[in-house]
1. Compare distance in nm of label points 7 Å out along Cα→Cβ at positions 225 and 241 across structures P, Q, R and report the one with the greatest value.
2. Work out the source of 1.8 here, i.e. which of P, Q, R gives that when distance in nm of label points 7 Å out along Cα→Cβ at positions 97 and 177 is computed.
3. One of P, Q, R was used to calculate semi-axes √(5λ) of the Cα gyration tensor in Å, giving 39, 23, 18; which?
Structure P
């Protein structure tokens with residue numbers, strides 16, 4: 001059998017036994033490492049006269065893969081060499097390096113079938129170094145051509161949607177024109193709580209409605225049945241040591257109920273933040289809110305944006321804010337749930 005005839009037979013066999021590619025390459029590398037090429041062997045039996053077949057594996061068990069004894073002057077017993085390491089390398093080359101996942105992951109089975117291909121070994125031991133090198137390259141090219149790559153193409157991936165992060169970064173939460181003072185900021189805090197704690201029943205009214213007059217604890221109350229779990233006092237300004245006293249009654253009432261008290265403000269001075277924390281509250285400013293939201297997956301981000309839209313349209317119900325939000329969201333391609341183009345994600 002010539003190298004061309006062996007290659008033709010391999011191509012036919014490969015259609016039904018794809019592991020045959022790894023087996024043929026493993027044979028070549030196994031024989032090359034043992035210095036078999038150019039030794040004048042006429043057949044596999046001739047080769048096995050120099051390298052006796054072993055029925056025992058290197059680990060001491062039954063040798064299912066082709067394993068031979070290699071004389072070693074440094075040892076009392078011959079060294080055992082198997083085709084299995086060479087086959088493992090080939091399988092890794094196809095499946096991992098070149099992402100041909102249709103190449104079978106079956107090294108124990110494949111190397112155990114070596115006896116079905118004794119005639120390949122009969123031919124290989126008679127070939128030269130150059131002939132086997134060309135044959136190995138041809139087998140590799142055939143596999144790579146026949147099996148499609150599963151390599152990921154990053155250029156085909158659309159950027160992940162981060163619509164609520166984008167809203168917090170780019171939508172001005174301060175009062176614009178005839179919008180209610182603090183409405184957009186309170187809507188952003190409501191949307192954060194709604195997406196982060198969807199199991200809670202939230203009570204919220206428009207900004208400036210007066211939570212005390214409505215019989216509520218904070219601007220946003222989160223309930224689990226009849227139990228208050230958390231409450232948020234929203235202050236759309238910088239909270240410092242002179243203004244932090246405004247949240248004192250809120251902190252007292254929420255902590256009395258053993259609930260979580262959040263104070264949301266544009267920014268806190270160090271003294272104001274320490275004051276809130278010392279009374280059992282949690283200060284949350286816009287940068288902190290943004291850092292928390294930035295850890296969210298796209299679905300949670302989308303839920304928060306939808307909650308903000310709900311707040312603007314069904315809680316505040318102020319046309320100037322609604323129109324500004326609609327302009328920010330832009331064309332239908334930028335509506336929530338649509339893919340963001342590169343640069344907007």
Structure Q
């Protein structure tokens with residue numbers, strides 16, 4: 001059975017140059033004293049970006065393919081690493097997104113049996129972003145859009161971004177909603193320990209998907225498909241809890257729901273999750289029981305995680321082989337991969 005990895009990241013030389021040259025945020029900075037390269041999305045939360053990760057991100061050729069073969073991954077669906085292009089000055093972001101998408105498409109043409117891709121979009125000019133998504137899908141053959149849990153000063157649910165959501169629904173392509181450094185300053189007070197992968201990434205992505213639900217996005221775009229990594233960023237654990245106000249006999253106007261269905265119904269209709277970076281058996285069991293096998297996809301979070309660990313985890317699950325096959329590729333094929 002083919003194995004399709006829906007979370008595998010990359011960067012391009014053009015993106016790297018833009019990140020080092022950017023006067024604002026996001027940007028890359030090389031510490032002159034230590035020689036350590038750091039990613040800054042905000043001034044207070046530098047994230048180390050060591051050479052081993054940086055070089056793997058840049059490699060869209062033989063080194064990446066060797067790592068895929070070693071982990072028995074057949075196809076990577078490539079996406080520009082966080083924080084993407086959304087936080088850039090809008091004209092620069094539009095230009096950079098187009099260059100990144102063209103470079104990605106060229107890599108896919110070179111290895112069409114091994115790579116697919118998600119488009120990058122500069123969201124601050126929504127109509128241009130929607131047009132670029134259409135170009136990326138129809139002309140370049142990309143499979144959807146990978147975006148991030150915040151855009152520095154805003155979130156995906158804000159109505160200014162709805163033209164992009166409308167285009168994604170029209171094109172019938174999924175959106176991979178990936179974490180980035182939290183926009184909420186209190187989550188950045190203690191640096192990486194709270195803000196980044198151990199906690200903040202998941203909390204930020206969970207906030208972002210809940211904002212999509214309560215904003216009415218899925219009422220307006222009922223066929224929209226959202227993919228979350230890390231077994232749903234904790235969402236399966238609170239699937240019953242998010243329905244707390246549904247059906248409650250509260251009479252206060254502020255308690256009246258502004259969306260048509262229970263929040264959990266939107267999750268079950270519009271959300272898929274991947275295995276990326278969460279190899280905890282109880283977490284998988286919760287996700288499996290809450291969402292069902294039909295909504296779980298393979299994701300490894302390459303190169304930030306070792307893909308072989310993901311495959312060993314899935315192989316070790318006590319599941320029928322047909323359900324593992326659903327994780328590996330059958331569910332992905334059902335939504336366009």
Structure R
């Protein structure tokens with residue numbers, strides 16, 4: 001555990017310097033890699049040997065080659081590429097924040113001047129640009145779960161709150177040709193969102209709303225409201241406030257889609273991911289943490305939604321939670 005940060009640093013450096021891309025066509029010497037990547041020969045040799053020590057490279061008599069995991073996942077342009085996720089899962093923003101963990105534990109929340117609740121926090125641009133490797137299968141799971149219901153509708157108005165990359169709304173739009181998507185986030189993030197919409201071929205059915213999800217007018221009504229990977233930034237009370245805001249623009253019989261880490265009844269040693277993620281929320285927010293499925297049920301019930309369907313995502317520690325806006329429910333009070 002004391003040494004794990006060195007492995008992370010080596011992986012980040014190999015991706016950033018393009019070492020794995022330089023070996024994509026076959027084995028090469030340390031000098032050839034240094035020349036291809038613009039590196040000092042000695043620095044390249046030491047880095048390549050260390051990456052080989054992690055099993056990411058193999059060593060020949062006078063050359064280095066990609067190991068199987070690096071070949072599958074660390075070469076840009078290959079289908080399984082996830083190298084840019086280092087800018088999300090081991091971002092410099094998180095790396096620096098971890099240095100303040102003792103003080104965050106003492107205070108019970110962030111001690112940083114810049115953090116996840118800071119308007120237009122620059123990290124969200126990297127998240128929007130590079131988190132697709134994890135978001136894509138989760139977005140597909142959500143869209144597939146809505147297919148039977150959404151496919152019977154002649155129109156499908158979708159609001160994606162704090163959309164980031166926008167893949168949740170865009171994936172649903174690819175499943176449902178009648179769908180129109182409104183993507184809400186900071187304007188700095190929406191510049192990246194629009195690029196993803198263009199790449200996925202849905203830009204003609206996407207509109208954007210720039211601003212704060214708690215205060216910006218949301219428009220509506222919508223048939224589907226998505227709140228993905230954001231409610232863990234807040235306390236249960238604050239999360240309920242956001243869900244009630246969403247309920248106020250969800251048509252009766254419409255659906256809300258929540259995505260995120262959740263805590264279940266297992267002890268932390270059998271389900272560590274959400275508890276480790278809560279530490280990031282301790283560092284980055286005032287009161288955020290990963291909520292339990294029971295907490296989400298409470299938030300939804302108090303906001304006029306029915307009993308949710310809770311879905312897992314294969315190989316990922318995320319859940320998709322879908323609930324219906326009850327026709328008989330009175331619209332909750334919404335401020336802002």
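All of the numbers you see were taken from the coordinates with simple rules; none came from a lab. Just so we're clear, the structure is a prediction, and the values are computed from it rather than from any experiment. Cβ atoms are built from the backbone, for glycine too; each structure is taken alone.
1. For this comparison of distance in nm of label points 7 Å out along Cα→Cβ at positions 225 and 241, the top structure is P.
2. Q
3. Details: P: 75, 24, 15; Q: 28, 25, 21; R: 39, 23, 18.
For semi-axes √(5λ) of the Cα gyration tensor in Å, the value 39, 23, 18 is produced by structure R.
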